[in-house]
Structure I
Amino acid sequence: MPGSLQFYPTTDHHLQDVIVKNKELPSVVKLASFILNHRKLMNFRFQNNYSIFYSDKKIAQELVGMFWDYWYGSESVDPKFNKLGKNTVGCKKLPHGKYKYQVYLKKDVHKYLTNSERENLWEFLERNIDNCLVTNKYVLDYLEGKYPHCYHGYFYINDQKMLTPIYMIAQKGIDKVIKFVAIKNERNKKTTRK
């Protein structure tokens, strides 16, 4: 959708501003209003010119109906992915081929971690480069000390045993940890007979 990047940050206050400032763009106003009204029933993200929504079938149908001209496509999730539990995501392939955990930092993490804690976290991640990956430029700049603030972001780790030292170093700055579970496609499994 053209102009979708202006929705960031996606706070209620900012979306209200988007509605006020874009009265001449009805599709932008309609999308901002839709997000405000359905925020608790879906997840969404904006990436380049794409608005990506994760929802149940009813919300998805409503979105497609309202934004037919911008609809690119949709996919449904196999029900076996839905029974994994809170903060667990089923996937066909682990992120970057090997990372099982995504550690989200709190919003305004710079307010929660001291400089010493930030430096210790960066040193730990840097020492364990085979087990940890920071892909977000803003998180990387913050952890390296290039920028004093960090408003959002995450990094990856590949093993549960890495969580303990990360929590010991930076527990006050961690919002949540998402676990990725690779689920094999039943059709691709090989059967062996004895």
Structure II
Amino acid sequence: MKLRPEFERFLVSELGFWRSDFGGHPEGQARYEPLHHLTQEPADGREFRRMFDELSRRLEAGGQMDGYVEGEYVPLDVDIPETPYNSAVPAPFHVDLGPLPRGAFRESEIHVTLDRDTSDARLIQALSGMGLYSGYLPKAHGVAQVLTVQGARDDIDAVKEPMLAYLRAAGGGKNCSIKEERIVDWWVSSPDVTLPPVIHRIDWR
């Protein structure tokens, strides 16, 4: 992913973006986290629209970056109470992932975020076994592991409540939360940009 320094300066100084770069992913897993990760949190929908339209005009002029930009809102953001891990709680599903059709973009995604080093490794293993993929995100208190699944709105709606119920029942997470981020608008520099995989099938357990 290419990001021109002068374009990053525009994002930071004029639009108020800040860097929140990922710090790798589990060994042996595919990499889906972006090389450059900048974010902004507009105050409301009007501010988002103004900002995204200004950003899109700059991007459509060409040459600023290779990659993608996503505008999202958060309909779900729930903290999970810290309890001991219960291995008797079964995983509710497994998702088979596959590529997006050329020119398409995901409609929604779920992130499960928890402390990488102090959460129960069996919970992380169980979530990975359900088909979620991971990236590491450095934070003030340590390294967070962000486990993600993306897809069509209907598929994310289908797995959201079962995953929330599983996290509450299974326990094992430290500083654990589940968040849905739903796409409002997006931009991709080229149809050839590799995007993270999405749900192709849900196998209920």
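Kindly point out which one of I, II the value 55, 37, 35 was derived from, the read-out being Cα extents along the principal axes in Å.
Going label by label, the one that fits is II.
Who wins on distance in nm of label points 7 Å out along Cα→Cβ at positions 129 and 145 among I, II, i.e. which is largest?
I
For which of the structures I, II does the calculation of relative contact order in percent (Cα under 8 Å, 6 or more apart) return 23?
Label of the originating structure: I.
If distance in nm of label points 7 Å out along Cα→Cβ at positions 33 and 49 is computed to be 2.5, which of I, II is the source?
Structure of origin is I.
Quick check: 15.4 is what I get for mean count of other Cβ atoms within 10 Å over residues 113-120, calculated from one of I, II. Which structure matches?
Only one of I, II returns 15.4 for mean count of other Cβ atoms within 10 Å over residues 113-120, namely I.
None of the figures in this text is laboratory data; all of them are computed from the coordinates on show. Quantities reported herein were computed from a predicted structural model and do not represent experimental measurements. Cβ atoms are built from the backbone, for glycine too; each structure is taken alone.
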